1. Which one of I, II has helix-only ellipticity at 222 nm (-39500 (n - 2.57) for each DSSP H run of 4 or more, over all residues; to 500), as calculated from the coordinates, equal to -8000?
2. Out of I, II, which structure matches 23, 22, 15 when semi-axes √(5λ) of the Cα gyration tensor in Å is calculated?
3. Taking distance in nm of label points 7 Å out along Cα→Cβ at positions 3 and 123 as the quantity of interest, name the structure among I, II where it is greatest.
4. From which structure (I, II) was FRET efficiency 1/(1 + (r/R0)^6) of positions 51 and 107 (r between Cβ atoms, R0 = 41 Å, to 0.05) calculated, if the value obtained is 1.00?
Structure I
Amino acid sequence: MKTLTVHTPSHTYPIFIGNELLPQAGSLLKPHLGKRAAIITNETVAPLYLGTLQTALDAAGVSHFSIILPDGEAHKNWQTLNLIFDGLMQNRAERKTTLIALGGGVIGDMTGFAAATYQRGAPFVQIPTTLLSQVDSSVGGKTAINHPLGKNMIGAFYQPQAVLADLDTLHTLPVRELSAGIAEVIKYGALGDISFLNGWNSIYPN
């Protein structure tokens with residue numbers, strides 16, 4: 001496992017990167033969680049990884065409940081955001097309840113925006129399960145939902161308390177999704193690290 005540290009004006013937080021981290025999520029994330037957690041995920045990710053996360057939180061003594069949303073960019077809107085708020089209020093979530101985003105960029109963006117606005121600000125943690133979200137949207141605090149007149153037009157900059165990127169979750173990605181993440185990594189190399197970019201060129205010469 002590798003741990004990186006992000007420094008922001010609001011606070012400093014860790015990024016845990018490695019294999020087989022989801023079963024350790026309880027112990028790794030407990031210092032960054034409240035006594036209670038709300039897991040926000042979707043219908044595609046829940047059957048794959050929700051049970052593992054729930055077991056890990058149980059082992060760490062963290063009380064939790066889950067909110068399962070429909071999957072897809074088409075659901076990144078006010079209606080789906082309200083499903084998060086409905087679940088939080090129905091389960092009497094408090095301001096210190098930690099929201100855990102378990103999924104790709106859509107889940108991470110919506111959970112972060114919900115956390116930024118629920119009771120004027122609740123803590124949240126990112127557990128990205130796609131390569132694109134692991135290298136981009138889970139870090140940096142960009143949260144948003146879409147509007148019929150524009151993508152990501154309603155949101156906030158709101159930093160997570162921690163990010164846990166389990167590389168094993170990439171094994172269940174469709175090829176198209178994995179390719180999108182690799183393209184983003186290569187773009188970063190082109191923008192700021194020529195030696196990193198040349199390394200990719202040696203792997204993928206064509």
Structure II
Amino acid sequence: MKIKICGLTQICETEYVNKNHVDYAGIVMYFPKSKRNVDARTAGCIMEHLLPDIRKVAVVVSPTKEQVREIAGLGFDYIQIHGELPKELLSGITIPVWKAFHADELKEYSHYLLDEKIVGCVFDAGSPGSGKTFDWDRLKDIPSDGRLRILAGGLTPDNVQQAIAAVHPDVVDVSSGIEYSDRNGKDPQKIDAFVNKVRMFRQ
């Protein structure tokens with residue numbers, strides 16, 4: 001069971017991620033509607049402070065070719081794409097892709113599975129970053145095809161063990177569930193609690 005901490009916006013947050021030796025760190029780009037959106041310069045600075053063995057994931061919504069090229073140039077290990085992913089855009093991507101499927105998009109799952117560039121599938125709630133869960137039973141009919149199965153959407157230290165038991169994902173992906181309740185930013189105590197709950201479940 002691997003762990004992704006998503007939505008990093010500040011260099012100080014890399015300390016919490018590094019301390020817990022998580023597997024993936026996500027950075028939201030080109031999506032100004034999100035309070036976690038950062039520019040390319042900030043993303044680069046955050047990545048410089050992450051441990052080398054933590055994989056870096058750019059999280060985007062319906063990106064352009066120019067944005068995809070900039071992401072690859074910054075040194076991200078993966079690009080996580082929500083929204084539209086045309087074939088012509090996918091063909092030009094040079095780093096591995098995680099395709100995100102919201103709860104109401106699961107019928108489109110098989111449409112994207114013919115391209116080997118898509119190495120992982122993120123299953124998220126209807127509104128990514130909203131902190132809301134969805135009915136995990138809806139994933140029971142999704143076939144396991146060797147790609148990473150990443151579960152997101154409303155995960156918290158309180159429900160992550162229940163989520164793992166229900167879905168058996170390869171990766172659990174958390175963002176809002178480890179943030180301060182009274183201000184923006186990641187709460188190091190909640191990160192510690194989330195990671196501990198996941199790793200206790202492994203045992």
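1. Numbers: I: -10000; II: -8000.
Going label by label, the one that fits is II.
2. Details: I: 27, 20, 17; II: 23, 22, 15.
That value comes from structure II.
3. Details: I: 1.5; II: 2.2.
Result for distance in nm of label points 7 Å out along Cα→Cβ at positions 3 and 123 over I, II: largest is II.
4. Numbers: I: 1.00; II: 0.60.
It must be structure I, since only it matches.
Laboratory data are not the source of any read-out in this text; all were calculated from the coordinates shown. Model, not experiment: these values are computed from the prediction. Cβ atoms are built from the backbone, for glycine too; each structure is taken alone.
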